[in-house]
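Before anything else, here is the set of structures, which you'll find just below.
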Structure I
């Protein structure tokens, strides 16, 4: 047993070194169409630019009309930028008609669009949870089902789903986001296993915190949500002191550990262009070296480590009152 444990990391290092020195060949991008959702900013914007440079015919969906010209100016004449709300089936149908007017087959669908929402379950509304799931899960399901016929025309096409380390490791304050990513992970696994006879590749991207617009101004977003969406009873139960500590701790962890987003872009580009794309990519040190190993640890240990920061925070008002009541 000891020898097996000792051999395992050495074997992994040799395997990774082999893959680095002898990478699988890339496909020829000429004439191949790639559809990307959520290209307004962040990963989607950078992916559209990078895949366009590589020679793919990029079909980039943007949510905000103001971003259409900005992205169009950065791309070659091969590319097409169009408005797309993945929670609106009419928008998806319009995009499908547009794509079919240009090609009879689709090489890759990159389900990238997404939103983030944070806050304890007791703070956030059911409507907020539904909104996150509509975008981060149901929107991607709708896109995949609508464009699947075009993906199955040729072998070795692929679906690339933008998940997260939150899709396999759930932390306090990320219930809606984690739920949406866990669901997307399960959907991706099912899709991959169902489509194996069609030679459809399905890749899942699982990054940790990255320096993207989704984490910019996170403290202010949390305060606005607390003021506008948390009911008075819940505010009284937790208290301003606890909330302030929660914002400070969450902001520090998010901003100080955020990694280079181009690592994610490189991973997605590999999933699109490699002749042998991986099933899962964990770009950045957080996902590969911290979050994933932690997700495999015993639950009690994971709970202890994740809850470490909370032990430095003020106690909720309701807990203090309960302690005072018991002391009487």
Structure II
């Protein structure tokens, strides 16, 4: 009987700990009930339109489903087909990674540099320059401007200029030649990338406590670069993280620009991306199981890159 009586206090202690945790949780919810009520509409919408679709898409990636017949479980067949048999997907994956590796960091750094420079201007000039830099991202179908610039005949602005100064003798098919298409799309993507991240950085620079800069000068900060690294960047970590998430999402989700400039599909799939591949199987062929596998891979790439960027941003200013 001795072992049983010895176990009883341990069980009672564990039960009391669980009970105290539940009581603390209830008191926490009761104390912050107003915040939870205010958050409820967003969380409901977010759950229905983001969380649940992601879970359903992941589950559907293990099925064969054409939206007409009952889904049939096929296990990992969609993923094996994706990485072992689908040559077009591998081209799309390579193009998407190149997009992300170039447009992501370049546009992120450019957004911050322009925001940092513009923040030093007077309020009226700063407001005007902010509108100028932000305008391309909120414009409608601005792609026709670039279609004129990169037109493949002598009327294209770029061809006309290069022929006029004697660099080329005949027009270049910028949007039909596969060696140029991807770089043209990358250029346009960079032009359009000065959007919400740029505004977030401007807002972050405006909220920096000036007393920190004065205290830094007393503590030995001697130039603007030290001020940037030890005061500005650490004070802007929320905005930096927000901008990084947006730029990563934009870099991996390139589709509209590619379709508008290079067509769908582009010549020899030179500007084909994971999203255009997803659109092909999801909205044209209606192979929803296979499209879900593509979406899951894209989601995994985004999540992995975001985690890596967050880890790097934690080291800023340390």
Structure III
């Protein structure tokens, strides 16, 4: 589990005067899923293409299974599976013909039919690829990428366009591969996908990594919130002073007697607020208590643009 399968140090990629990736560094161990998140144009796909050996770094070093993926592309690709944002299929081949053709390129330890069955394409095996829906083509992409159970799997937005059932099947397959020791690098716009699958993640912004670490590490940098509106027996009577809390109270809509507590002690402050409400006979409407979400972290990174890097 401690074996480093992907190592990126000081990666810098430029297209002429435009710098797409700036000083990106991270490593991924065997059996780990590392998720790269970010807005369109953040540098995710350029980073992935460089790791896949399709692009030479302008500066810095990249190693996949301890090899340079650009200079030793043939050797590296024999141990990797790659699912691009869109595949280039021969439209007149059937689904089974396409999968069998690809299986001859990789050393397959799983049958073509097993892969098609696993992702709900067995009933479409005799259909020409050009007749598949967008979601079905995406599933075929994943079948091809996972043939042979690769040591490193690159997934570039794998569930875009999939229905909830197909997305669930994809997550289950990726989880199985991780349990078998496959290392996975994932880009996705679905934050719940990263929350569910990723051991560690990085959020890229304007070519740099703004935040990186385990999900717990990243969320721990943001404080929890307690929100409620106060309604007492006296209607619009003044609200009694809140108890002493470990967190801070942020100004909200005074006319609606709305309260927000931002805290590092969610359980303790919630207990104090509830005890205060009982003592004064208050009803707390719209009460919610929650830790920070990955969506909030993502929006904060994009809105602020400030680096807040955690150890990757």
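Here is how the numbers come out for the structure above:
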item: helix-only ellipticity at 222 nm (-39500 (n - 2.57) for each DSSP H run of 4 or more, over all residues; to 500) from the coordinates reads -15500; which among I, II, III; result: I
item: Which entry (I, II, III) yields the derived value 4.6 for distance in nm of label points 7 Å out along Cα→Cβ at positions 193 and 257; result: III
item: Structures I, II, III, by percent of Cα pairs over 38 Å apart: label with the highest value; result: II
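Here, each number is a calculation from the coordinates, and none is a lab measurement. Keep in mind that this is a model prediction, so the values were computed, not measured. Cβ atoms are built from the backbone, for glycine too; each structure is taken alone.
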